[in-house]
Structure 1
Amino acid sequence: MADLQLTDDVPPVADDGVWLACIECGETFAPFDAIRYTCDDCDGLLEVRYADLPTFDEFDGSGVWRYNAALPFEEGVTLPEGDTPLHEMPRLKDDIGVDALRVKHEGMNPTGSFKDRGMTVGVRVAQEVGVDRLACASTGNTSAALAAYGARGGMETLVLLPAGKVAAGKIAQASLHRARILEVDGNFDQCLDIVQDLASRGEAYLLNSLNPFRLEGQKTIGLEIMEEFYADHGEYPDRIVLPVGNAGNTAALYKCFRELVKAGAITEDQVPKLTGVQAEGAAPMVEAIEEGYEDTRRWEDVETRATAIRIGNPVNAPKALPGIRETGGTAVAVSDEEITEAQRDIAGEGVGVEPASAASVAGLRKLRDEGVVSGDESVVCLTTGHLLKDPDAAAEAGNEPEPVANSTEAVLELIEDESSVAETVRRQASKAADAPLVPALVAGGLGVAYLYRKLRSKK
């Protein structure tokens, strides 16, 4: 059982008040004297610990490094990152039926995902320990962030991707930032196995979320949410709902809240319920929560259109599962169809996110319908990546272009002609014909709804 309790004891190995602690056996290590990702003694996960934990009054500036009092360095390799919007969602709030709903849009980071927060710290640590080659396994966002921050830091970058399973927008980013891209005939978890092996042989510095310093940057998501939500609402959110892939964000937010409680910045009663959402085709965390497992069981075969969370062996589960359980949260699996519909719902409020991001809103809706989330709760949904990370998915979820002749009159005739509505419905039905039954029904229903709205607008 993981021991995540923060103590007042500062071990002799601490460097300027910073050290690494094994969450399994309790062994401690100096943070930068050697390269390590797991415990030397038991191979357990490591966590960064601090002698002094700050309160909100000690933060100054903007972005991730506003929170340097809670990080290992004063500044990192920065683009800069953080300070992402906390969007209001008034129509979606009313539709789902909660007291308050905000969306923390991490897609507004420099490379379009939350991974930038981890890389600004992780690449700085790589400089500190003196490496010159960085590596990661990725479903896309990690590779884009690592390539950009590696380029910024002047380091060679190697990324391993599951062949044919990564959105084009993400591959393009890594390519443009001059990463060396290796497409592996396997899934993400198998790519990570290889990268871990490379790291153990000293061939590269691993910057997946197995690296404990990655999570230090990601915990600033929680700090921003707490500050921004309190400033707007005069209280902290009751619940934070987030997509789960490797469970790094879940682990990072739980660490953030534990540190705030230890520092006296918030009380235990003010800690939001951490609620994880996975796709039905890749849901080992949900399985562990529902079955009461102490750890996840690896899923060898995973599949979902939400490519960023297509992960069957979340390495941070030993840190994340206690976070869900101890905060009174839960985990839920949603279908690809529910994810797509949530992506459309978020877009209807003017915010564009990739499919994996929309899983948080899909999960909230499902839990609200089931009565797990009550109507008087205030909720923050985390959206982790930008719409343009997966342009193909966006195009499939959105409206199709309508051809029109080259004249104003033709345009007016088209937009005023109810036959164009019928054609739209026809195309939706045609598009759904080759799809499974449920997506077909969804597409047909959308067409009917569209027709209904258009006809009402004529009245």
Structure 2
Amino acid sequence: MKTIKETATLIKAGKLSPVEATRELLGRIDIYDIELNSFVTVCGDYALERAAECEKEIQSGNYIGPLHGIPIAVKDICETQGIRTSVGSKVLHDWVPKRDAEIVKKLKRSGAILLGKLNMTEFAMGLYHPELHRPKNPWDKDVWVGASSSGSGVAVSAGLCMGAIGTDTGGSIRYPSATCSLVGIKPTYELVSRDGVFPLSQRLDHVGPICRSVDDAEIFLNSLIDADIPKVNTPLNNIRIGVDEEYIKNGVNPEVSDLVFQAINVFEELGAKLIEVKVPTLVGGDDTWVTVTLVDALKDHAEFFPRNRSLYGPFGDQLEGAADVDPAVFEQCINYGNNFRQDFNKLFDDVDVIMCPTMVTIPPALKLKNSMRLGDDVMSDISDADWGEYSDRIGKFTAPFNFSGNPTISLPCGFSSSRLPVSLQIIGKQFHESTIIALGKQYQSATNWHTINPSGFGF
């Protein structure tokens, strides 16, 4: 499976047609997605029509950039004109928007070809509606695929699209990237427009790409913002990497922490300077995140909830709980988030980036082989043997950086003894996407983890 960068080179040179590329991926969807369930809507005729238009544009000398003629897909949380947008729910199961989300408009202006809409949890929280099929992880169909942007991770990993849009309120770009051995970028808060993206928490939501390589993620991200990310070629001997060894090891699966330390050592061998830091604590941890997220969500569901309560799945139970939250408790949680943001960003007085894992454990196994949802209480369908002691801190390396708004990139950094992916996370200064992208490229130039594909998908 070629990358976006490789495919764009062939298309620009006239050695590959957008129609050929689109037909190939639609064929792969037909073969593999019957089992994987990554797409909720496939726009085959629309995609081929747009591919033919792209082909004519390019042949006439109107090539507009590296996404021109590239088949992609978007999470089913993004409004798409004339195409169903269900947001993983029964409430909006038949909703056909009259407009495109701003990011969809930008992808179209970049020449990208929309293959379809990708599966997700109910309204982007951590649970699937029990009447809807969950996506399955290409690396092991019986392990967790990473919460709300799960369809995006599955489709890219299995080679059913060349890149995808995800959203991230507490980890849902980064979890699927980690569990599917992909690159995910959670940009700085509000760098990428959320107009036309159904909100979970307006104050914590981020939109970004999930791709096979850092180069691809950069191309994708550039299409979503108003100006290209500045190119940087920062020598690693000028980069200061903040490392909190206790933060990386405490309550973390040893296989994960060992592989992350090995990844950090690669940067040190390339000349980077490691500096000991102390990452501050988000008071209340996952409980703080859940409270803020659900109280925010309750406001955006006022049109549907409780009037359409019967159509909600487990997310309805969570909204009912949010209605009972004491306003003083909510304000306290907001203050916890603000304090974390202030304390965390002080670390960048002394370092350029901070490195840590993306997840506290390897992708955990699902207890119920045919489960159509992930349970409440932080994934109750996940076996105790594989999740167990880690379940109360699923968001340790993700949710705090939604509160802080810092850009992060998740990168494959190896495999566990059970051959499941492990991921490194690099956190940068706000609006310093260029730095984390440059470091990601340097890491992938020195390693090959991102070139390894799941078996059984014709790679």
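Across the set 1, 2, mean count of other Cβ atoms within 10 Å over residues 84-91 reaches its highest value in structure 2. Suppose mean count of other Cβ atoms within 10 Å over residues 236-243 works out to 16.8; of 1, 2, which structure was it derived from? Comparing all candidates, it corresponds to 2.
Each of 1, 2 could give percent of Cα pairs over 40 Å apart, but the derived value 19 comes from 1.
Have a look at 1, 2 and say which one yields 15 for relative contact order in percent (Cα under 8 Å, 6 or more apart), as calculated.
Traced to structure 1.
Calculating distance in nm of label points 7 Å out along Cα→Cβ at positions 76 and 324 for structures 1, 2 picks out 2 as the one with the greatest value.
For the set 1, 2, ranking by Cα Rg over 2.2 N^0.38 Å, for residues 148-259 alone places 1 highest.
If log10 I(q)/I(0) by the Debye sum over Cα atoms at q = 0.12, 0.14, 0.15, 0.27 Å⁻¹, for residues 204-283 alone computes to -0.55, -0.75, -0.85, -1.11, which of 1, 2 did it come from? Only structure 2 yields this read-out. Determine which structure produced the value -11000 for helix-only ellipticity at 222 nm (-39500 (n - 2.57) for each DSSP H run of 4 or more, over all residues; to 500), calculated from the coordinates; the candidates are 1, 2. Value -11000 for helix-only ellipticity at 222 nm (-39500 (n - 2.57) for each DSSP H run of 4 or more, over all residues; to 500) corresponds to 2 out of 1, 2.
FYI, it's all coordinate maths here, none of it is from the lab. All figures in this text were calculated on a predicted structure; none of them were measured in a lab. Cβ atoms are built from the backbone, for glycine too; each structure is taken alone.
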